[in-house]
Structure formats: structure tokens, C-alpha cells
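Trainee: Each in C-alpha cells, the structures are laid out below.
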Structure I
């Protein structure tokens, strides 16, 4: 079974170079928190508003699933997991 994770994702994609990036989860923000500052893509160096990054502007939909072959629990961006090899056993994961 594939579970779609609701809310903001832990992952975002740089709109400039398309690199997959993980947010620093040491930053926890409430629903009415105003976020300021900058977030920089580690690949291309483009700077973005932290409010946009942590507010979900560039979020990738996240999923949680168990590999049917090795039973490892996986969570991450759906586009990086679904239909791709399991990081643990290398068998192809379901597509949805």
C-alpha cells in the first residue's frame, strides 16, 4: 500500500536547475509563522525565499510505502521512489 503524505514535504526541487533538495527539518514552523531569510540551492547556487521553500512553493509530493520484496519501509518524493528500484534490495517498486 502506498500512503500519500499530506502537508508540506521534506523535499523540494530547485526550479532553476531541477535538483532534488531536502529541507532542514530543524526548522519547525507553526501554521501562522512568518518565515524570512534565504535558502540556497546547493547545486546551482540560486537563492530563494525561505518563506517560499518552507511554505511549500517548490514541494515534491511525498509518499510512504513498504517494498513488497524486502519489506523495507521507504518515505520520500513519489517521483523518486514509485516505479524505481528499492534502495535496499534494488527490486522495482510499485507505481501506485
Structure II
């Protein structure tokens, strides 16, 4: 049996906040913090090992996935470092 998923994109970035089963909720608000993508996908991507290791080593608790075009992909170490360092500098 095939499963179809839909992701929630953060309103302020391309970060994936949640993934759920497709229930035709495309474009709908997600608790005021995100929006369900208008497209669906069949496989949740794996996070690449370099990104996973960096997240583990740095106790990163955020999302390791992002939206790229109409795909959900693994974030890179550079993505995570930019987020962590920009938030710690008060930007």
C-alpha cells in the first residue's frame, strides 16, 4: 500500500515543521506557525550522515529537513550553522 505525505513549511523560512499523511489539507494554516504544502510526496527523505552527526554533536533540536522547490530534502551542515550562529548573535 502506498502512503502519500504532505509537509508543513515554516511561515518564516523553508524549514519543515511537520510531516503528515495527505488529507487534502494543502495550503491550509498549521497552528499559525506554518502552512501545509500544496504538493505531496511518497517518501520521507533520509537526513545525510554529515548533517545528522553535526546535529548530534551540537545537541541541535530543530528540524533537519527543508523545502527545496517542490521537494523535502535534508538540510546541510551549513544551513544548521547559519541558523545557530545567526540566532546566537541576536540577529
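Trainee: Consider the structures I, II: one of them gives -7000 for helix-only ellipticity at 222 nm (-39500 (n - 2.57) for each DSSP H run of 4 or more, over all residues; to 500) as calculated from the coordinates. Say which. Can you show the working numbers first?
Mentor: Values: I: -1500; II: -7000.
It traces back to II.
Trainee: Oh, and also: Looking just at distance in nm of label points 7 Å out along Cα→Cβ at positions 35 and 59, which of the labels I, II belongs to the structure with the highest value? Write out the running numbers ahead of the final one.
Mentor: On the way: I: 1.0; II: 3.6.
Greatest value across I, II: structure II.
Trainee: Ranked by distance in nm of label points 7 Å out along Cα→Cβ at positions 51 and 67, which of I, II sits at the highest value? Provide the component values of the computation, followed by the final result.
Mentor: Working: I: 4.2; II: 1.6.
Biggest value here belongs to I.
Values quoted throughout were computed directly from the atomic coordinates according to the rules given, and no laboratory measurement underlies them. What you are looking at is a predicted structure, and each value in this text was computed from that prediction instead of being measured. Cβ atoms are built from the backbone, for glycine too; each structure is taken alone.
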